[in-house]
1. Can you say which of P, Q returns 4.5 when distance in nm of label points 7 Å out along Cα→Cβ at positions 94 and 230 is computed?
2. Thinking of P, Q, which structure, once distance in nm of label points 7 Å out along Cα→Cβ at positions 78 and 214 is computed, gives back 1.6?
3. Looking at structures P, Q, which one was Cα extents along the principal axes in Å calculated from, given that it came out as 56, 37, 33?
4. Which structure, out of P, Q, was distance in nm of label points 7 Å out along Cα→Cβ at positions 46 and 70 calculated from, if the result is 2.4?
5. Thinking of P, Q, which structure, once relative contact order in percent (Cα under 8 Å, 6 or more apart) is computed, gives back 23?
6. Comparing distance in nm of label points 7 Å out along Cα→Cβ at positions 62 and 134 across P, Q, which structure shows the greatest value?
7. If P(r) over Cα pairs in 5 Å bins from 0, in percent, for residues 14-85 alone is calculated from each of P, Q, which structure is the one that comes out at 3, 18, 28, 24, 20, 6, 1?
8. Once mean count of other Cβ atoms within 10 Å over residues 182-189 is calculated for every structure in P, Q, which label goes with the largest value?
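Quick note: the coordinates plus some simple rules give every number you see, no bench work behind them. Model, not experiment: these values are computed from the prediction. Cβ atoms are built from the backbone, for glycine too; each structure is taken alone.
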Structure P
Amino acid sequence: MRADVRTAVVTGAGIGIGRACSLGLLADGWTVFLVGRRKDRLEETAALAPAADRGRALPFPADITDPAAVDGLFGAVEDRFGRLDLLFNNAADTMPYTPTEDVTVEDWHRVMGSIATGTFLCSRAAFRVMKRQTPRGGRIINNGAPSAQVPRPDSVAFTAAKHAVAGLTRSLSLDGRRHDISCGQIDIGNVTPDDRPQPAVLQADGSRRAEPTMDVRHVVDTVRAMAGLPAGVNIQSVLVMPSAMPYVGRG
């Protein structure tokens, strides 16, 4: 492979934060595998890139909760480019606010699978590639959330999954240290929706209200900064949020 090629995998690249960060990485010269379940959305992301960047946007439909599909994805990256430099674990399924006693086992497994298990499977595969490539090492960025630190009411599955991501980030950072693999986490506050009004959000006192939001470009800029750090330098954890968004105590 050419020494100047930097390869990245972004999960959940067909919409929202994953799409925006993929376009930001492409603008920085990365070759990006756009991963998600829907091929049409991944192709839409690729089409949004400037013509000069479009050849480095590589849609790759895959279900990150399926171990075989994940192994196929990272095998394809290694076969084509010989290495992986960056993994952004971003994909996540969510569910409406639901009292704990009403959460179904199916919803629990769906949310935990997409967030916790998906992050684990992709990180495990990335470790295997990053450990054996030359030069060895690379970077993993996990998309956490304020809920990785403090919950919202009636969000037991999402909160548990994001707490699992925080634990994964710390374990991956520790286990990757001796292999030149860095792992950090970005916790992302309210991003302004691009296709609908900001919905009212459940508060700690049981009320609902719309909260302050921020433009997604602030998330993209942070991910680009994390991705662009030299080997041996890491942002372990960062929270990007609107200044007036409820956080501490969620009140």
Structure Q
Amino acid sequence: MEAWFISDIHLKSAEERNGQILLRFLRSLRQGDPSKVHLFMLGDIFDLWIGGSEFFGRKFQPLMDALKELREAGAGITYIEGNHDVHVEGYFKKKLGVEVFVEAQYYKIDGLNVRVEHGDLINLNDIKYLKYRAIIRNPWVKPLKDVFPGRFWDYIGNRASKKSRERSGHYRHRNEEQLVTMIRNHTHRAYDEGPFDVIISGHMHVFDDSMVETHGRNVRSVNLGSWFEEHIKVFRIKDGICDWVTIS
């Protein structure tokens, strides 16, 4: 078994640097035996994707083709939505055969109990975001994604995400130590919901890989950081061994 974990790429187009890196990475997963590969996409892969609109599918067409080919080759693909990719099951599940979730999920990988999630519930002090999350995840709000065309959401979302990214970037650099503490504290809370050996999250844009003692056990807590760095690192579990792989 070979499990790969990616998050927080925040792609604006398939042609940008990270779009090309992701495309090469997806194609590389088809080498060997794809039936033994499971790709976990833990949210904010795109800087914006709302609903099942073909608009976004066309915008990122080469990546959608690569995902479809990977899935048809026998690989497992799991998409856990973030706060920049919302209600995407209409496209990813129906057109690509990708399983889509919102909340944390648990998997048995090579004997390891692994919890995967986007990570947007790590910072419980971000009241403004928690209110926003409650609104966009409200069942009454969900149908609105289909009321307006994808181009409309693309325009509105890009303006909002630019401001959000600037604020979060400044905050992250000033408070990285505090954010790491939040990630590790979340490990204790998450373990209360169900035991695991490894917890893997994103959202915080902070690389952190540590052993955390909780409930009398040592568990591995991993935050995937982001793809804003010069060198791109991807987390992998292969044959029961956890490591980081640099891709380009």
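1. Structure of origin is Q.
2. Numbers: P: 3.7; Q: 1.6.
Answer for the origin of the read-out: Q.
3. On the way: P: 56, 37, 33; Q: 51, 45, 36.
Answer by label: P.
4. Working: P: 2.4; Q: 1.5.
Among P, Q, the structure yielding 2.4 for distance in nm of label points 7 Å out along Cα→Cβ at positions 46 and 70 is P.
5. On the way: P: 17; Q: 23.
Considering all the candidates, the number was obtained from Q.
6. On the way: P: 2.4; Q: 4.3.
Answer by largest value of distance in nm of label points 7 Å out along Cα→Cβ at positions 62 and 134: Q.
7. Details: P: 3, 18, 28, 24, 20, 6, 1; Q: 4, 16, 24, 29, 19, 8, 1.
Answer by label: P.
8. On the way: P: 22.8; Q: 18.1.
Greatest value across P, Q: structure P.
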